[in-house]
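So, here's a batch of structures to check.
Read the figures in this text as sums done on the coordinates, not as results from a lab. Being a predicted model, the structure only gives us computed values, none of them experimental. Cβ atoms are built from the backbone, for glycine too; each structure is taken alone.
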Structure I
Amino acid sequence: METLKAQTRDLKNKARKLRREGFITATLSGHELEHSLSLQINANEAAIFAARHHVGSKITLNVDGKDHTVMIKSMDKDYMNSRLLDMTFQQLVAGEKVKGVAEIVLLHEDKAQGYITRDISTIEYKAYPKDIVDTIELDVSEYPVGTELTVADLAFAKKKDVDVTSPATSSVLHVAAHAKMDAASEALLEADEEAAAAKVSA
C-alpha cells in the first residue's frame, strides 16, 4: 500500500487559510480512535495521490509519524476547476466489515473480439479489511463474442466473506458482434466512452 502523509490540523486555522498556504483539509475517523482527527495534507502531494487512487482505496495514512491503515471514503473537489479540497478516511479494523467500492478495469480492449459494453464500471460491497480491493481486472481479449458477465459472475463477488451490494444481475462486460450491435448497445458504448473521457478530464 502507498503512504500519504498528513498532519494534525490546528482548528484555529480555517480551511480557506490552509488552502492559501498549500494544504487541503482532511478527517480520519474510526472506532479505535478516541475521537475523529482533523488533518491537513500538502495539496500537491494529495493531488498526485488522488490521481492514482479513488474512493474505496485502501492506503496507509501517516499522521504525525504514526501509520494508520485506512480506506478513502471521499474526495471533495472544487466543481469549477476540479481542484482537490478535502479528503475523508476511515480507519480499518480487523474483524470489522466496512463499505467499499471497487473499480472494474477492462484490460486489452484493443484486442477485444467485438464491441464492449457494460452497465456499471464499479461495484459496491462490504468486506473485512483483508478482502478490500481497489480494482477488479477483466482481460477482455479472453472473451468471445456473446460473452455476458454480470456482478454475480465475478470471483470477488463469490467470496464467502464479501457482501456485494450492487445488483447481482448488472452487466460488467458484454462482448457484442460488430455487425449485430443494436441501438441499445451502441448507446451503452457511447455512455462508457463519455464516462471515460470525463474521468480523464477530471
Structure II
Amino acid sequence: MAQTSVTTARRETASEKTRNMTKMALCVALMAISSYLSFPLPFTPALVVATTIIINMTAFILKPNDAFLVILAWLLIGAAGVPVLPAGTSGLSRLIGPTGGFYVAFAIAAWLMSKLLNGSNSFKKMVILGIAVGMPVIYIGGCISMYLVAHMTVWATLVAAVFPFIFGDVVKVVAGAFLATRINAFLKNNG
C-alpha cells in the first residue's frame, strides 16, 4: 500500500515536471515568434516589439526561476546566431549593443514579477506588477545600455528608451496579464 502511494506521488511529480517543461518550451517558442512582430521608430535604435507581451505572460504563468530560464534560453539561442531576437536578428552584438540592456533586463523583470506575483492569478495584481515593476526594470536596463554604448545624454536616452514606449508597454502588460489569467485558469481546470 505504501509502495503504491509513493509511486503515485512520483508519477504526479514527473507529470508536473513534464507539464512545466512543456510550458517553458512553448514560452521560448512564443518569444521567438513574437520577436518577428516588430517595427522601428525613426529616432531610436530600440524597436517596438510584441515580445514584451510574451515576457509578461511568461512571468505570470511560470515560477520565478523558470521564467528567468525561458528568457535566458531565448537570449542564448539568439546569441548563438539563430534569428529569434527582435526583427529576426541574432548574434552576440545584439546583446552588447545599444539595446542589449533591454534584453538582459527582460530576464530580471520576468524573474522579479513572477516572484512578487507568488502564484496568484489576479489580473489586477499582474497588471500592477507589470507596470510598477516590469516596465521600470526593463527601461532601466535599456537606458543603461543606450547611455553607455550609444554615448547619449540622459535626456536623449529617456527620449529614445522610455517615453515613446510607455503607452504601448502598458497595453502589452494588460495583454500579457489577460493571456496569463486565461492560461492559468485553463491549466488549473484541466490539470
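Given that FRET efficiency 1/(1 + (r/R0)^6) of positions 28 and 148 (r between Cβ atoms, R0 = 41 Å, to 0.05), derived from a single structure, equals 0.90, which label among I, II identifies that structure?
For FRET efficiency 1/(1 + (r/R0)^6) of positions 28 and 148 (r between Cβ atoms, R0 = 41 Å, to 0.05), the value 0.90 is produced by structure II.
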Read-out relative contact order in percent (Cα under 8 Å, 6 or more apart), computed value 17, structure in I, II: I
Which of I, II yields -5500 for helix-only ellipticity at 222 nm (-39500 (n - 2.57) for each DSSP H run of 4 or more, over all residues; to 500), as computed? I
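Of the structures labelled I, II, one was used to calculate Rg and Dmax of the Cα atoms in Å, for residues 68-131 alone, giving 16.4, 44. Name it.
Working: I: 16.4, 44; II: 13.7, 38.
Traced to structure I.
Starting from the value 131: which structure in I, II was volume of the Cα convex hull per residue in Å³ calculated from? Walk me through the intermediate numbers first.
Values: I: 131; II: 112.
Corresponding structure: I.
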Can you rank I, II by distance in nm of label points 7 Å out along Cα→Cβ at positions 20 and 36 and just name the one with the largest value? II
